[in-house]
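Read-outs: derived from the displayed coordinates by stated rules, not from any lab. Predicted, not measured: the structure shown is a model, and the values here were computed from it. Cβ atoms are built from the backbone, for glycine too; each structure is taken alone.
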Structure P
Amino acid sequence: MTPATTAERRVAWWIPTLAVVAAFLAVLASGLLRPGGTITGEDTQHHSLKSPLPQISATAPYSGELEATQDGLAGISVIFATYLGSIDCTLDVRLSDPASGEVVGSDTVDCDGLEDNLLTPVLSFPPVADSEGRTFDLDIELVPGSVVGPSVWDTQEGDDALVAAYDPEPLMAGHLGQVLDRVAAYGPVWGTPVGIVSLVVFAAAGIVLLLTRPRWGLVALLALVVVRGLLWSALIPPLQGMDEGAHFANVQFMAEEGRVPNADDPGTPYTPYSASLQVASEGMHVSAVVPTDRPDYSLEAVAELRQDDARAGTYSDGAGPAAGYGPVYYAPAVPFYLVAADDTVDQVHAIRLWTVLLGALAIFLAWMFAREAFPGRRLAQAGLVVAVALQPMIAHQFAIVNNDAVVILAGFGALWAGARLTRLERAPWLMLLAGALVGFGLLGKPFVVAAVVPVAIGWLLGKLRYRVRSWRVLVGEPLLAALGVALTYGLWVVVARLLGIATSNGFPTADGDPAGRSLVVYLASQYAPDFAEFRLIWVSQLWGDFGWVNTPLPQVVYNALWFFSLLIALGVLAWLVVLPMKRFRTEGSAQLDRIIAVCVGFGVATLLLLYGIEYFYFASSGRTDLLQGRYALMTVPALLALPGLLVARLSRGRWSPTVPMVVVAAGVFLLQAMSIGVVVQHYYL
């Protein structure tokens, strides 16, 4: 090796290293150097909305009281009912101290800026140093010339929907120490301030290794995914993940009762959740309105929750909302539950470790798919798997207690199998494995049956490529795939029937004329000129709407993601146009076409299947609220691979897939950083 070659290799090593470090520092700086403002108190107001109070009018101003929970009161926010924007007003807002009669702060608020049923800041003022325990009067009146005003919400707790803010800081960096302390209040052992900082450093190191040392790529990738899972599991408060309580209840029932949950065998009285789980859910304020759905972080609040949980029982009847799902996720989670302390918060974090491990296995399968999609293109492979690993909803779902982890893993595995099958003349063992992966996913949720499609497309294209005519192969290999399903999901169905255990959750039913729930009516309900519902599900929820689908990214991000989705759709249409044209074919284009077909087929089949399931749900219940974007997370590697695949195919090999895949990885990295910021903002600021 010549000195020049060695120097070139050193430069090549340092460029991506410096780029990753610079990106991490830039993102960190952009977060910490933002304006700080106020934050909610360690013990703050939590509200479940009940009904709007009378509308504010010229003759009926609003008067309410708010008790400060700590010193440094510096702002007030209110949840208003704006009656779908029908109000027309300007509000005069004033906070005063009834003891002294002094006005603490006052301002005017334009009603055009009020958001319906969402917390809206209405007043900020210099901090009141000794505010803890004091009650202040809030008065809101219409400015002369206003027509009609909003209503302040009344709540189930008997208080008006007012929330105090404290401790203003000029920069967000001033809140960093307090945020880390709040994370640690209910966090796991890796959720301490030192642990969180270490995880961020390890994540940066993992990306550097993945991009600069391709030979270490798989090890670096798995390390990155584990670190990502630990970070997200620490940042999301216990039971604040989607449906996390229902899935935890299954694990707790199996651990405490030694039986598989059964939706057909509810207790008397019906007890789907244990007392300990209910205490923890109430302590986390899971059912409170956003953004008051967060725990209290004071030492007293933490100690009270731990004490109440220790006194609460763990009995449930195992017939909760998730009882119809197979035990493939829950049974292996039982040891994690048992080794944790006898504390619901600690048990949730322990089970989340099982989900993190499933996430590492899923990303291993994504890595295997990347090798099939971009053979010999190590940087393109690294770009794809980094993008998949850092996709925000993938990160979220592989950090909480939920059986979506099984579904996503099975989908990734089926996608890899489909891509691999395009290269093989005969693949009996791979077909058996592919069937087992689909059956494994069916033990999670039934819609994973869409994962059959990439396997079928890949198998068919492989047989056409080699012109296989052996009936032994053409019949035997699909039968082996069916055997894989039978040995996993089929075996569970047989055992469950013998034991009288429900294997599905079923659909709710509704009375009335079934004609009003026809296919035509359903299709009409899904159409909108601006694709609002479609974008909500397949852009917002698929890419990042965290917690209980109530912690969204900024709308500008969703607009950019919609544009990205449209570009991919246009690329697919262009591919379909050039597919039959001989002059657009090259020596390597045939295999690119096969991989693109597997990816596109998986995505389209998943959407069609999910809408088909929702139609039957609609026909039974009259409701159209079944679908959530996370149900398509199993297709994420296929979606993110398409930019590189389409660029290489449509350019007839003149453009490498590496550049688009690195660009995709960089974009998803920024999205991941923004998502962490949104989660921190929601739960800790």
Structure Q
Amino acid sequence: MADIPATDSVAARSRRDIGFAMGIVAILGVMFLPIPPMFIDMGLALSIALSVLILMVSLWINKPLEFSSFPTVLLIATLLRLGLGIATTRLILSHGSDGVHAAGYIIAGFSQLVMSGDFVIGIVVFVILVTVNFLVITKGATRIAEVGARFTLDAIPGKQMAIDADLNAGLIDDREAQRRRSELEEESSFFGSMDGASKFVRGEAVASLIIIAVNIFGGIIIGVTRHGMPIGDAANVFTRLSVGDGLVAQIPALIVSLAAGLLVSKGGTKGRAEMAVLGQLGAYPRALFVASGLMFAMAVVPGLPLLPFAILGGVLAFVGYSIPKQLAKKQALEAEKAEAERQKKEREQRESVKESLRTPEIEVCVGKQLAGQVLRTPTELTNRIGKMRRKFAVRYGFVVPEIRMSESLSVPNKSYQIKIHGTVVATQEMRIGEFLVVVGDGPKPDVPGEEVREPAFGMKAVWVAEAYGSEVKREGYAPVDNLTVILTHLSEVIANNLPQLLSYKDMRGLLDRLDPEYKKLIDDICPSQISSSGLQAVLKLLLSERVSIRNLNLILEAIAEIVPHARRSEQVAEHVRMRMAQQICGDLSDGGVLNVLRLGSKWDLAFHQSLKRDAKGEVVEFDIDPRLVEQFGAEAGAAIRDRMKNGASFVLVTAPDARPYVRMIVERMFPSLPVLSHVEIARGVEIKSLGTIS
């Protein structure tokens, strides 16, 4: 049912298109087809009504661009008058011998009303009307249009700058700026259109003089030679008919010229012609009522036909009466819709809090049943989350965003979800009333339980009922409650997503806290050698491999050294890692000893041969056989898992050029395993080799 109004609107628009086109075709047909006098009367009455309506609309519009289709209307009205002039010429020349009513009652009525039976008076009045129209109104309107167009074009740059200034200042949005620019363009184009439209009226005045001369002299010749009329009677009849025809044509032309003078300083329009013409002419009911009243007044004028003016007056009155009804109904619907929208917004504001409109950077959504256990002690939860954030700040050198813990009905009752920037990155089901015992590769506790994988590191674990907690502790295991499991998992997820959590705002905050000397260093290299976004990219590359950026001074010094020679973020990050070798090795050492697992000569050679270099010796492509990648993954996975069973931390060491590509392959299997190059092992660091992969 909701589609019915739209369908009706399309159908009505289609009917209006067809009607408009048929009207234009009918006007053209009048020029070539013989028209009975009764239809000539209807056409002349329509021409007068249209000109009055145009004048009334011109008087009552609020903004110039509301009647920007005036040039099109003027062309149609001029074409209508010229077509009727040709049709009346045909009737005058062919049936003028029948009397003054040969071309219809309107022409006869005008000739009797204006000329008072003397065709000399009619000729004088006609010449005066043509002079006023041609030399006064049309010429003045054309001059105003020319000057207005010149001034408008000269003012366009200043107005454009004013619009841009308001947009940059935030006073208007992009849509409003686009609307103003479009209105400015339409206004400037209107003057040129009006200048050309004035030529229609001037050309019609000349055509009217030619038509009346042809009608008079041609009619006299035809009346005398073809119909045997005395020359005096022929001159009297054909002059009255011709002058009456000219007056009927010149009065609407004069009215339209006056409307052109009123609209000459107003704007243009875009869109289809019938939408602009019919929509704008019918948008002012008062104009329709005035035009209707004038039609009724002309209907009762002695000598004028009652029927054409009465019909047009009734039609205009009906349209003028129905339009306000439709507008009132439309406004009522719009007001009702606006009120409903306002109430909806108020209801949404009452039902939601301000923070819910913003997407949290880190959020933990807990199911309803699980929330009753982990969220029941908000003070403890807040303290533990605060400690976690402080640990990350000390470890990685920046403060991770606020962590939001919330209960969600969309999450299963016993599960939780971890979201980064609104995207779910981890989900896990928990057990209410049970502990999680992490056993790794060791034996399970001697109590009933279900084997699972703990969510943070994927190690083997067992869910044990809380009743067996004491017994599990006596066996040497450490049972973990649900809140600890969630926070441990959250900590690992944050560590894996550190690059996403370092925003541009966070980076600017870190730089603003630097000493003035290092701020000067930033000014020297940014943005002449590296952009702020490029600097942020380097920091993100470091964090992606869990390299702390707490020593920001050293990082900036290393960046300043390399950026004159290398602009790619990856190259800059590799140089920074080399300069930070002491810090990296210190963070990865276990009791002062750095345990290393080497790649081996076989894989060192394989990766070296896969690196394609340019003429300068820089790596431009990594081209390795996919089968070698699969083989390396299998061998590396087996070797790394064997070393992980011992529980000691270690790093994978490879050649400097191949390090990023080895890391790219290994991180898919072991995201937290550090991969170092030989040049990143600092001097003085005690190294313990755990073997090689090959």
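Structure notes:
- If log10 I(q)/I(0) by the Debye sum over Cα atoms at q = 0.08, 0.12 Å⁻¹ is computed and equals -0.70, -1.42, the structure in P, Q: P
- At a computed 16.0 (mean count of other Cβ atoms within 10 Å over residues 171-178), which of P, Q: P
- When helix-only ellipticity at 222 nm (-39500 (n - 2.57) for each DSSP H run of 4 or more, over all residues; to 500) is computed across structures P, Q, the figure -21500 traces back to Q.
- If you line up P, Q by FRET efficiency 1/(1 + (r/R0)^6) of positions 203 and 347 (r between Cβ atoms, R0 = 41 Å, to 0.05), the top spot, with the largest value, goes to P.
- Identity of the structure behind 2.6 (criterion: distance in nm of label points 7 Å out along Cα→Cβ at positions 235 and 603, calculated), options P, Q: P
- At a computed 14 (relative contact order in percent (Cα under 8 Å, 6 or more apart)), which of P, Q: P
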